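Each value in this text was obtained by applying a stated rule to the coordinates, not by laboratory testing. Nothing here was measured: the structure is a model prediction, and the numbers come from that model. Cβ atoms are built from the backbone, for glycine too; each structure is taken alone.
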Structure P
Amino acid sequence: MKVLVVGAGMYVTGRHGTGVGTILASLAEASRHQTIKEVVVVARNPENAKHVAEAARRIDDLLGTRLAVRYQALTGGRSLNDQLRLGDFACAIVSVPDHAHFEVAAELLERGVATLVVKPLVPTVAEAEKLIAIQQKSATYGAVEFHKRWDEGNLLAKRYIAEGRLGRLVYGVVEYSQRISIPTVVFRGWTEHTNIFQYLGCHYVDLFYYLTDLRPVAAMAVGTRGVLWQRGIKTFDSVHAHVLWNADGKGPHTFTTQLVISWIDPTTTTALSDQRIKIIGEKGRIELDQKNRGIELVTEDSAVQHPNPYFAEFLPGEAGGRAFQGYGYKSIASFLRDVTDLSSKKTTLEALEALRPTFKQSLISTAIVEAVNDSLAQDFSWRKIQCPA
């Protein structure tokens, strides 16, 4: 298997002190279980070559792997296929700014390359539907890297809801924030092309859909400005969104969710992401603190930290040494296995449609993101959602 990675930023390499570099580390770990002949990382800036090489060396040293990683700088104005032989790749992982997802994913699908897109899929339903049309025409697998579907805490919540232990669901609340270094340093080059709800809130929008199997009816949002604008960054500090849901996306709502999403936390916070979710039903409630999971670390050279090894971390392996583990890894490893199983006809696109966050399933989160963006851009009023089938 030859894997293409489009993008060389934080989620690929762990740059700017943001973590381990989930994509490259996941590919290295996966190479223990299936043959990965080469990983080719492509992006615009030639300077990325050293970051990719350093990340690959660090990961191989930690895991004892020997993943073949090569970086190639892209030339502006030319398609991917003009600069690469896309037919050589079994699959691709797209980790570029939100506004570039459509163009990159469309070309990959047109060339029959199975594609995993880091969330969100795209900002609009029209773009999502175009991608699905291309995907169906080329009979190619497409999925979104909504890794919260692999988090054991969320899976337990899904089981309790399915068993009816909470009764009829009434409302849900999410508080999700990140350090201010994300919009001001890590994503500074494209922060103004997105907003915090589109970039981050879509995770929990998809999660509500996955946990409940409900459909959105309407959405509205208000945003706050000030901190980032004072730094010359014209986007919202926080977005406060309400989404109404029911069983079929028509008629009155039966479930209400409130999402408070921001990215202006101090850089001294104990974790990159502060995230909590509550779901309340007529017979019970479940609350998940997804930052402080009971682990606190204090050392002489660092402040108090709340590590999250459940997401992505190098941990002792069963056979000795270290292994890359967590639900971030599981999400990417699952995609690689699906690609292999499709090739060997152990599964089908139809079977995966019911099991994975496919492009078609991601129409739900895309519809909500678009409605929230429209509400923010206009008058903060309610927007009805024509729920995709």
Structure Q
Amino acid sequence: MFNFYDFFQLCNAHPWAYIAVFVNFVVVFVNGYTDGPGTIATAVSTRAIKPRPAFLMCAICNALGCLTIGAFSSAISQFAGGDVSKTIAGLVNWGNASADAVLCAIACGMASIIIVSQICTWLSLPSSQSNCLVGGITGVGIGLMVLNYGGSIMLEPWIKVAVGFFGSLIVGFILGYLATVLIQKICKNMNKGKTNRFFDKGQIASSAIMSYVHGIQDGAKFIGIFILIAAILFSTQSTETLDTLVSNGAGIWWIYVPISVILFVGTMLGGTKILKTLGKGIASLKRYQAFGTDIAASIGLIAATFLGLPLSTGTIKNTAIMGSGAARSIRRVKWKKAGEVILWGFLVFPASILCGFLLILIFVWTCK
């Protein structure tokens, strides 16, 4: 079991750990700031809830989701066999690199997320910290390999990443489409006024669920990075393998509680521009469609978490919106805007890989 006092002492001996932890916290804040709005965008766009109360609800649910996965990740892993945090922590085999070199690499990989996410913000596009995270860590891993530290990019975690990304494009659309068609059939002969009132309230509940699940899925990724940092530090005084130490890091409160708090703060200060892109930029949704979209995306995210698949919340939400819009009418989906959002979600992989690669080449000399 990791001890906080020992962790602090090891950080003093390896100062790059402080930088890696700090940058990880910054990325958690950015995640809340940019990804948080996506979970409430549909409810705000249909005016089911005003932006400020929506952000507060979103922040609370995000933090609760992060606390849940932090406290019960081992139980979930044993029950379902998947662990997103271990998938993220296992993306790279660090070879013969020293602890300082690896910590420097992690800091550079996380910094690449901030850079690429900022580009997304300038373009008013919802960024995917999940895709940037995978790309950034992979990029620095490649950088260390080029610098003759050995190691390799691990195939199994990357397969899970690929399945998660391409699966979310298909599954998100299908779930959004089916959820909308099912609601249409159930409510076909019901009083329109009553159903609208139900979905007004229902959207608040569905967006709260979506925010909670977002906290579970994305919280697990950044908890995984913190656990990896701790495992690398403790590996300097332990004979256990890094994989074993990563497994031992699950469920430690001083790792997941700070991330939950920072995610809460970042979400509370979330970017309202993203609401316009997700709320009405892809498809104009009615109340029941917004409700169905949130439920569909939440189901997809929970399933991915149980399978240990790192999934972009924005990607599955976007494709669920497309599916919901298409269920009503193909013409109601703004396919050009939808294509731009999905294309950028894919392009952040190579962009963040390149960014992480260049950053580690620039800074690795400080670790020697």
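Each of the structures P, Q was assessed by mean count of other Cβ atoms within 10 Å over residues 107-114; the largest value belongs to Q. Kindly point out which one of P, Q the value 38 was derived from, the read-out being relative contact order in percent (Cα under 8 Å, 6 or more apart). Computed on structure Q.
Please state which of the structures P, Q yields 3.4 when distance in nm of label points 7 Å out along Cα→Cβ at positions 131 and 195 is computed from it. Answer for the origin of the read-out: Q. One of P, Q was used to compute Rg and Dmax of the Cα atoms in Å, and the result was 20.4, 72. Which label is that? Going label by label, the one that fits is Q. Comparing distance in nm of label points 7 Å out along Cα→Cβ at positions 67 and 171 across structures P, Q, the highest figure is found for P. If helix-only ellipticity at 222 nm (-39500 (n - 2.57) for each DSSP H run of 4 or more, over all residues; to 500) is computed to be -27000, which of P, Q is the source? The read-out was computed on structure Q. Just checking, which of P, Q has the largest value of distance in nm of label points 7 Å out along Cα→Cβ at positions 11 and 59? Structure Q gives the largest value of distance in nm of label points 7 Å out along Cα→Cβ at positions 11 and 59 among P, Q.
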